[in-house]
Structure I
Amino acid sequence: MPVWISHDGTDFLARDWSALVELDAHGTFFQTPAYLKLYWEEFGEDLELSLVFATDEATDGEGWVGAGGFERVGATLRFLGGTEVTDYMGPVALQGRSDEVASVMLAALAKDSEWSVADFRGLAEDSAWMPALAKAAGAEGFRVQVQDNDVTPRLSLPDTWDAYLMSLPSKLRHELKRKARKLDNDTDGYQVVISDADRLERDLDHFVDLHRMSDGPKGKFMQPGMEIFFRRLAEAFQPDGTFRLAFVEIGGKRVAGAIGFVSHGTFSLYNSALDPAWRALSPGMVLVGELIKSSIDEGLHTFDMLKGGLEYKYRFGALPRKLMRLQVAKA
């Protein structure tokens, strides 16, 4: 299987592999060339880029069988996307082709003498890519270590909101209803506001302000460079409905906000923020519940809480899904 490596950032679009993301059972928004291009432009200044493409002789090189982005930091090779802003990482391929694509990709990358270790994170435990890459690394004579890295709690969504509520243990079901009722009763009522193109810039200002109100590391996360990244995500992906920004509003005041992505039938809850003055009324929890409801109404099949095993995620009935880490060392 022919394989080709590019170090040219223009190939995110010139050699667009979006169709492969759709066809790979474990393809996600975070593996699309449009997302990775934006990540690279904002955070790739000190990284070496490698875009790897596998083709099929039967297509005369006209169609991609597999594609993946990689970044090198010093002597360490990683999946493109880093670990701070990208939840799922790794290559994508046509269904049933991950083994052979992993083999030719790693063989091609092995010829690069500039890296000595590879640290591949963001691989879902049920993805075919973990065993495929581990096997390919072993075939190259590399030392291989596999370990748990993180967890991404998520929900399989039923057809109706009532069915979702009934799927919850009674304690969780009553808690979800009680929080929404309390927020409504203890205020003049709340509403969920979804940002649109006309007010997106203004709403992003509100979200950034809410984020910076947070205590601890979260309150320091939204540095100017990170803010630019979030704004570019909104600009790039709001027009086609992928990027979603929602708030709980009380008396005209935005008291909790959340950013998510809708792709591949999944709502991915990417980031959230809360005015600490309203914490006792749990508007953030109410907002997540409302987003689950709207995802069901939209006909989505999965609500993904993304990285981090925070306790609140399991109060919506989410089940853990491990993210794995594959470490490879050249012999």
Structure II
Amino acid sequence: MTAGRDERAPREVRALAFVGFGARLQYAILMALFRLAVSRSHYGRLARGLSWFFPKENGVLLGIDGAPPFRVALDDGYWTRFALWHTCYEPEIAQLLKAAAPLVRVFCDLGANKGYWTVRAAPLFDRIIAVEAAANTFAALEVNAGQLANVTLHRAAIHSESRQQLTFVNVANSHASGRLLVGGDPPDTTDMIETVETRHIDDLVPAGRPALIKLDVEGAEVSALAGARRALRDGAVIIYEDHGADPACAPSRYLLADAKMRIFCFEEGLERLTSVDQIRALKTDPYKGYNLVAARADSPLLAGIAANLDALAKG
């Protein structure tokens, strides 16, 4: 996932509610630790260590711009750092959702994690489909979004084929769902091995209408995109991640092989990328995921989003 500070991003209206004994104090200490940590992994260790002195159920309910609350456990080194710190998390996605909302009814949050973008999207779209593979993460997704009337949740792995069984490693101390289990690649003793059924995008997105799709499946993007052929023909726009640790730019390379596809990065508007070299040059941080936008050239939804982004930029 892309994360970080963007001073150009619109200011968010945030509301915090503290859950559990001493949660407000634990939160204040975490924010101080954020300033002291020298690396992401260092901060994660500090956050987990601090949690030994506070109740496990401590958390913060974070509401942004009137969206339903997103619960952040205060022992979670990822979400406390990126959702609770005073910065906009993935501001480009917030802008894209705002631009797309008047144009499309369906938003898919595939690799939804604990539901940050699911709840942010809930006031904007008529129907939201959220998919997460890891059991513990899906349980947190249910807490955050399971009671929202316009949200449908699936515990599944996004793949090129539906109704298959997929085995993956749920990596310890990671916000991510995990990685595929392959031969000769044993998991760490602290990791969990899980098996889940697969679904492809065309099986989830209603036929005959465009959808806005956010895809963040931790290295399985090519397989996931291969299952979206019909959705893309129907005009879907996909926000996908091309990770800085992947010099081959595998998902972007896959999309660029189709002459009908267009790829864009997002700064103040959509900027077209036409080569793997351009995308590789864009990815300067090997620890960061870069959100890119893909759609067929003839997608009316893509054209509408581009126009609305231009209008938003002009005020």
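Sorting I, II by Cα Rg over 2.2 N^0.38 Å from high to low puts I first, with the largest value.
Can you tell which of I, II yields -10500 when helix-only ellipticity at 222 nm (-39500 (n - 2.57) for each DSSP H run of 4 or more, over all residues; to 500) is derived from it? Derived from I, not from the others.
State the single structure among I, II that was used to calculate relative contact order in percent (Cα under 8 Å, 6 or more apart), giving 15. It was calculated from structure II.
Taking percent of Cα pairs over 21 Å apart, for residues 35-154 alone as the criterion, the top-ranked structure out of I, II is II, with the highest value.
I, II: which one has mean count of other Cβ atoms within 10 Å over residues 11-18, as calculated, at 12.8? Clearly, the read-out refers to II.
Where a number appears in this text, it was derived from the coordinates with a stated rule and is not lab data. None of the values given here were measured: they were computed from a predicted structure. Cβ atoms are built from the backbone, for glycine too; each structure is taken alone.
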